[in-house]
Structure I
Amino acid sequence: MYLACIFDLDGTLLNTLDTIAYFSNEALEDCGHPAIPPAEYRTMVGDGATMQLRRMMDRVAGEGRYTAEEFARLQKRYMDLYAARPTYKTEPYPGIRETLSHLKKMGVKRAVLSNKPHAWVVDIIAGLFDAGTFDLFFGQRDGVPRKPAPGGALRIAKTLGVEPRSVLYIGDTNTDMKTGAAAGMDTAGALWGFRTRRELEENHAVYLLDKPEEIVGVAAHGPEG
């Protein structure tokens with residue numbers, strides 16, 4: 001079987017779309033910009049807060065038609081809002097807690113790798129999951145390139161004491177599929193998340209899963225060959 005599973009956070013473990021849309025639109029309006037329809041955030045997230053905010057500014061002001069000062073103001077407001085209430089409107093997807101519990105009983109190690117700031121990841125996991133649910137969790141930190149660079153995933157595998165080929169990487173975006181592949185890990189596309197089946201297929205997901213509970217069977221079967 002796979003010896004470890006690495007999970008993306010947003011759109012894989014947690015439905016954070018309403019959270020992201022709420023704080024993003026509050027920040028936009030506080031900075032004098034119009035709100036963006038919540039559904040549009042599905043394609044804006046996944047590559048870290050800075051890239052998300054640039055996509056937001058391109059959407060409301062026109063591509064590149066804003067100053068560094070305007071961007072910095074929006075960024076500070078968004079980061080302050082999110083950091084103050086990182087679990088607001090956020091819940092694990094149905095079946096996630098049960099799946100994680102089953103993996104733990106199987107002896108499969110469980111980790112999280114997110115492009116969210118590390119301090120937020122710590123607060124979110126502490127607020128929404130029981131202690132011991134995960135063996136390790138990493139958010140974006142200085143000195144570690146964000147996904148799709150494979151460094152974070154490889155560091156997790158090394159810390160857990162498992163070879164990359166024995167790790168199943170689970171996520172919902174092209175960024176996640178690229179991360180897992182670059183790290184030499186099999187990837188599973190979470191179809192319950194923010195992006196489409198087509199995106200996951202085009203980025204060579206090894207498995208496509210309709211619901212979290214399917215992770216257990218894939219983990220038990222393990223890698224081919």
Structure II
Amino acid sequence: MREEVFGMLVHDIMQSPVITVTPRTAAGEALGLLGTRGIRHLVVVEGDDVVGIVSDRDTKEIAAQPERFTEWVVGDVMSGPAITVDPTTPVEEAARLMLSQRISALPVTQAGRLVGILTETDVVRLFVGALGAGVPSSRLDVVIGPMPTALAEIVATVQASGAPVSSIVTLPNPEGVREAVIRVATIDPRAAIAALGAKGYRVKTVYRGLESFDLVA
């Protein structure tokens with residue numbers, strides 16, 4: 001359900017322990033760590049303080065300059081000061097921060113001490129899992145409209161049709177009308193579609209795997 005995402009905190013999905021470097025670490029060494037560990041970000045620390053973050057993109061850009069590559073250290077290419085979050089920060093707030101700041105990773109600190117790192121991959125993995133993607137299922141795009149009780153009735157109707165609801169997200173469409181994106185744990189959602197239609201709800205599109213079926217003009 002959508003609540004699975006919005007009840008999660010950063011410490012539930014962050015990566016820990018964290019691989020760190022210092023501003024004086026050779027850029028070549030940092031690039032090697034990124035490659036051998038299969039990660040995209042290194043947190044830069046000075047003592048107990050988080051002072052920046054360096055990504056695989058940063059090191060690959062300077063690796064393209066072989067005449068100077070051996071001279072570079074992490075402090076020359078890192079982004080800093082680092083934007084950090086607390087482990088008790090709600091996941092959606094951390095995601096909003098990453099989006100607004102156009103960054104792909106956040107060091108996680110508690111009382112000034114580094115305890116983890118949250119990356120965009122961690123957030124995407126959570127949303128994909130919470131939305132039920134990756135398992136046999138169908139997605140129904142249903143127009144809700146302004147009725148405050150519509151969502152509850154839609155869920156009850158779908159469940160009563162024999163289609164277990166895996167997840168629900170509500171959002172406005174480009175016209176500003178509320179829609180529900182409902183994933184049901186069946187690859188044959190016809191009973192749910194018929195039940196919703198009988199209640200007067202409009203199912204716009206059905207997605208099964210990579211196929212989509214427009215149901216309204």
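Quick note: the coordinates plus some simple rules give every number you see, no bench work behind them. As the structure is a prediction and not an experimental result, all values here were calculated from the model. Cβ atoms are built from the backbone, for glycine too; each structure is taken alone.
When distance in nm of label points 7 Å out along Cα→Cβ at positions 62 and 166 is calculated, the result is 5.7; to which of the structures I, II does this value belong?
Of the options listed, only I reproduces it.
Compute Rg/Rh (Cα atoms, Kirkwood Rh), for residues 30-157 alone for each of I, II and report the one that scores greatest.
With respect to Rg/Rh (Cα atoms, Kirkwood Rh), for residues 30-157 alone, the highest-scoring structure among I, II is II.
Which structure, out of I, II, was distance in nm of label points 7 Å out along Cα→Cβ at positions 94 and 206 calculated from, if the result is 3.8?
Source structure: II.
Could you tell me which structure in I, II was used to calculate relative contact order in percent (Cα under 8 Å, 6 or more apart) as 19?
Computed on structure II.
Given a value of 0.97 for Rg/Rh (Cα atoms, Kirkwood Rh), point me to the structure among I, II it was derived from.
I
Match the computed value -13500 of helix-only ellipticity at 222 nm (-39500 (n - 2.57) for each DSSP H run of 4 or more, over all residues; to 500) to one of the structures I, II, and report its label.
The read-out was computed on structure I.
Tell me which structure, out of I, II, gives 1.8 once distance in nm of label points 7 Å out along Cα→Cβ at positions 86 and 110 is calculated.
Source structure for this number: I.
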